[in-house]
Structure 1
Amino acid sequence: MEKLSFFGCGPKIGRITLPYLAITITLSIIFPSVFQFGKTVQQPFLIAGIILLVISLVFYFSTLRTMLPGIKENRLITKGGYRLCRNPLYSAILFFMIPGLSMVMNSWFILTSTLIGYLVFRKYIVEEEGQLERIFGEEYLKYKRGTSQIFPLKLW
């Protein structure tokens, strides 16, 4: 029986997204006035960004805690963050952590990393979903039909 992959397509997403994120952070530090949202929003964005970062960390680590036993036991995980979307770890990073960092650093340029990460995610997630379909068959397909791919709400 095929075993679940702990990392999934994460390394492939990270190979592109993390260097891009590092470049946006570096350029935002070197040229803050070019990339800032604005001085007037700096304080409210700082507060909102800290809140988003806290949410991302809680969501990420609670999901990891749910995921680890499932990986070890090679079973489909549909509880916790997986109840909200099929890829809560990627969701935490793309929709909460990166935007939170962007707001804390007052840089719209950092926020573009979410778009890059999402596009790379869309390219590589098919491999991970294929593996889940092979391992869990109809159980995964049913879960897939009823649960959003990455955004933590089924909007359609």
Structure 2
Amino acid sequence: MTFKTWVFKTVIEWVVERPGQSKSYDEWKQQLSASGAAIEARAARSNSPDRASSVLRHLTGIERWGQRRLQILLGAAPLQDDYDGYQPDANLELAGQLVAFAQTRAATLKLVDQLKEAGVSDNQKAAHNDFGRLSARGWLRYLDLHASLESKKIR
């Protein structure tokens, strides 16, 4: 393993996996619900609806892509793809992008319940294109962190 690879893996461990595993599925459900509501509120009051729509479209695509990866931990066939095909229609205006994001976040919350009910452990992992194999709670941390950081682009 090169030094660069070691540093990258260490950062992912400390920024994604460990914080992800520090919360229970119930705590992740509460966190994702609260952060989703905050993102929706930020977008709804945006001074730049086009920018807010663009950011929400990206967030929704990443979250749907992440949901598909989490479904692997529930028995879905593994696959290697990117998030582009999961994004809502680019022609949706802000109201439509808000609905798509809200529906997607609600589906993530249901998925959290399914992961909990199935007893998916932190030893079970699904591949992220850039970060390697993440646990379910690592994926939840990633989805929450990504959406929260990217949503700051909405003004």
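Assuming 1.04 is Cα Rg over 2.2 N^0.38 Å as calculated from a single structure, say which of 1, 2 it is. Let's see the in-between values first.
Numbers: 1: 1.14; 2: 1.04.
Considering all the candidates, the number was obtained from 2.
With P(r) over Cα pairs in 10 Å bins from 0, in percent, for residues 10-81 alone derived from the coordinates and found to be 16, 27, 33, 17, 7, 0, which of 1, 2 does the value describe? Can you show the working numbers first?
Numbers: 1: 16, 27, 33, 17, 7, 0; 2: 16, 34, 37, 12, 0.
Matching structure: 1.
Among the shown structures 1, 2, from which was the value 3.0 of distance in nm of label points 7 Å out along Cα→Cβ at positions 18 and 106 calculated? Before the final figure, lay out the partial values.
On the way: 1: 3.0; 2: 3.8.
Matching structure: 1.
When relative contact order in percent (Cα under 8 Å, 6 or more apart) is calculated for each of the structures 1, 2, which structure yields the highest value?
2
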(request) Out of 1, 2, choose the structure whose coordinates give distance in nm of label points 7 Å out along Cα→Cβ at positions 34 and 58 equal to 2.5 when calculated. (result) 2
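Computed from the coordinates by the stated procedures, all read-outs in this text should not be read as laboratory data. From a predicted model like this one, the values you see are computed outputs, not experimental measurements. Cβ atoms are built from the backbone, for glycine too; each structure is taken alone.
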